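So, here come the structures, one by one.
What follows draws every value from the coordinates through simple rules; no lab data is involved. Nothing here was measured: the structure is a model prediction, and the numbers come from that model. Cβ atoms are built from the backbone, for glycine too; each structure is taken alone.
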Structure I
Amino acid sequence: MKFRTPRFPVAKFLLFLIIFALGVGFGYKYYEGIQSKQVVISEKNNSKAFVSEIYDKIKENYWNNISDAELLDLFKLSMDRNGGNLSVTKFENKDKFLESLDKTAANFKDEQKNKFIVTVISQVLASLSPAGRSGLYTQKNEEQLKNTVSNINPDKDLYKDLGLAKGASEEAVKQNFEQKSEELKKDRSPEAQEKLKKLTYAKEVLSSKDKKEKYDQKGIEPTIFTKTMDSWILYLQFKKFSPTSLEEFQKAFEQYKEDPQLKALILDLRGNIGGAIDQTAYLLGFFLGKGQYAFDFYHKGEYLPFKTPNDKLPGVSKYKQVIVLIDQNSQSSAEMLAA
C-alpha cells in the first residue's frame, strides 16, 4: 500500500506498509498484490488518515484473525511506552483511539510528533506474530525488497570480479577466469580462496548464454546451478525462489533429458529461504503431476487447498533415486518442496 501526502512529513518517506502474511515465503506474491494498490490521503488531518489506513490494512491483510479489542490494546500499549500518558485504560473503538492519538500527538512539536506516530505504528506492526516480520517500509526499503525478490544485487558487479568491462563476451569471461583462477589456486590464504569463490561464481553466470543475458539486461542473477557427478548423478543447487526460478528449473532438466546415463538426482535446498509461494505448486507439479495436493494456504482461520496445476516435467521421471538436501536455513517454499 503506497501513501502520498502533501502535508504530513512522515508519509513522504514512509511510502508503503507491507505485512508478511506467511513470512518470507509469502513475500513475493503478497508484495505484488500490495504494489497494485494506490492510496491517496486527503490533505485534511493526514496523520490521522495515515494511521487509520494502517489500522484497516492490518485488519484486512494480516494472516490471522485479530479482533479490534486486541489491536486497540496493542496501539494503547505502544502509545504508553512512548510517552503517551493516556488517562484511559482501554479504547472503546477505532474512532476513540484515533481521537486519542491525535490529541496526544498534538502535545509534541512537529518533528517529535512524526517520530511518536512512526514509533507507535512500527512497534504495533513488529509485535504481530511472527514477531518482527511486519513494518513500515521506506522508499529505499521498497527498492531493496524488489531487488531481493528478483535476485538483483546492485552493489555487485560480476564483470568487475573478473576484471572485465560490462558486457564482455563469453569467450573473454572464460579466458580471464582461467588466467586469474590459476594465480589464486597457488595462494592458499583464506582471502585468495574467497576471491576464487567469487571468480568461479562470476564465470558460471557469465559463461552461460541465458544467465548472462538476464544479468546483462536487468542485473538478475540465477537461482539454479547444475552439474553432473560420476556421470550418472545430476546435482541441482536451488539457491532461492525468484520470478525466474520456474523457467530456470525447466531449462535445467531440458539440458540433461537426453543423457541416458543420468539416473539419480541431488536437489540441494540448503540455505534456500523460499519466496514466490505462487510458484511452489508448479514446482511440485513437475514432480507429482497435475491435480495433486500441494499445500494449504491459511488465512483468517480458513484453509484453502492448493493443487498442482501442471503436468510432470519431461525428463524428471528417469531419476529413480532422489536425494533432497536441507539445513536449518531451508525455509518456507523450500520446506514445502522438500516435504
Structure II
Amino acid sequence: MQVLMTPAAFARIQDRLAPFGAAVEVILMDADGAFSCNGTPVAADAADPEVFWMSLDLYAGPRPGARIAAFAGQALNGARGQWIQVFSAGLDSPVFKTLMDKGLRLTKSQAQAPAIAEYVLAHAVSLLHPIAEQAAAQAARDWRRVPFREIGSSRWLLVGYGAIGQEIGQRVKGFGAHLTVVRRTLTPDPLVDAVRPMADLPELLPQADVVVLACALNAQTRNLADAAFFAALKPGSILINIGRGDLLDEDALRVALDRGQPGHAVLDVFRTEPLPADSWIWSHPAIRVTAHASNAGDGVLARGDAQFLENLRRFLDGEALIAEARPGEAGA
C-alpha cells in the first residue's frame, strides 16, 4: 500500500514506520510538487497512492495554497485513493467535500485541540483577572488593592463541543467554573453543567461571562454572532472566536464593542486572512488579535504524527479510524 506524505513528515516518523514493514511504501511530494519513492523520482501521473497524509508541513513555508492544491489533486485524480488524514479540525473548505464525494474516507486532526484550549484559557483568565490594572498600579508605584472576579464563580458558554471544545471544558472545570455547552446532540457529559440546543442561545448569552465560538462553519452557523447575538450578550463579557471568521459579523461586533457587549473580544480567525493592515480590528482597544495561531503550540506536530500513525495501523487492521468525518460533514 502506498502512502503520500511530505519529506518533513517522513523524516519525523520514518523509524516508527518500521513495524509496518513491506505493507507500507512511502511516496514523497516535495515543496516543488515533485514526487519520489525510495530516492527515485516518480512521475506525477504514476503516483497513485491509497493513503494521503496532509500534515501540518504542507501548510508551512511559501505558497502553501499551491502545495495543498497539488496534494489534494493527487487524491482527486488518482484511481486508488481510499483515505486521507488532514491536519484541519474544521472541514468547511470545499476541497474536503470534493474528496469525500469522490469516495475517500477523511479523518480530521485532533492534534491542535490541547493547544487551542490553552490559548482560550490563557486569554480568558488574563481578562477575568485584572493583570493589566495590577501592572499599571505597579508602574505608578501605587500601593493599592485591585479586587478581582474569581474564575471559579464565572459562567462559561461553549458553542460547539467537539475535540477542541472538550479540551476547553476540561480546563474550565479545573477552575470550578460553571460550564454550559451548545451542540447538536444533547447527550449529557460529566464535565458539563448543562447541554443545550442552538435554539436556546438567546436565553444563554445574557448569563455567560465567557463565550467561546468553537463550532464548525456551516449553513446554520455562518454569521451566528450577528447583531441579535451581540445584543443578547452580558455587558462586559468576553467573546473568543477560535472557530472560523465567518461565524462572526465583524461590522456588528464593532458596534457591539462600542457599547460594551462584549467587553472584550479575542479573535484568532477572520473573514479575510491575513487580516488587512488597514482593518479597524487591529487597533480597537477591546480586541486582541492573533494570526490564526491558536494552534501554534509546541506539542501539535508530535500529536499529529501520533494520530496519523495510530490511524494508519487501524486502517491496515480494518478498525475504526480516529476522528473520521461523517457523511455530509464536509463543506460549509
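Summary of values
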| read-out | value |
| --- | --- |
| Parent structure of the calculated result 2.4, given that distance in nm of label points 7 Å out along Cα→Cβ at positions 60 and 148 is the read-out and I, II the choices | I |
| Source structure (of I, II) for FRET efficiency 1/(1 + (r/R0)^6) of positions 84 and 268 (r between Cβ atoms, R0 = 25 Å, to 0.05), computed value 0.50 | II |
| Which entry (I, II) yields the derived value -15000 for helix-only ellipticity at 222 nm (-39500 (n - 2.57) for each DSSP H run of 4 or more, over all residues; to 500) | I |
| For 17, 48, 32, 3 (P(r) over Cα pairs in 10 Å bins from 0, in percent, for residues 196-275 alone, calculated) the corresponding structure among I, II | I |
| Comparison of I, II - label where mean count of other Cβ atoms within 10 Å over residues 164-171 is highest | II |
| Structure responsible for 5, 20, 25, 20, 16, 10, 4, 0, with P(r) over Cα pairs in 10 Å bins from 0, in percent calculated and labels I, II on offer | I |
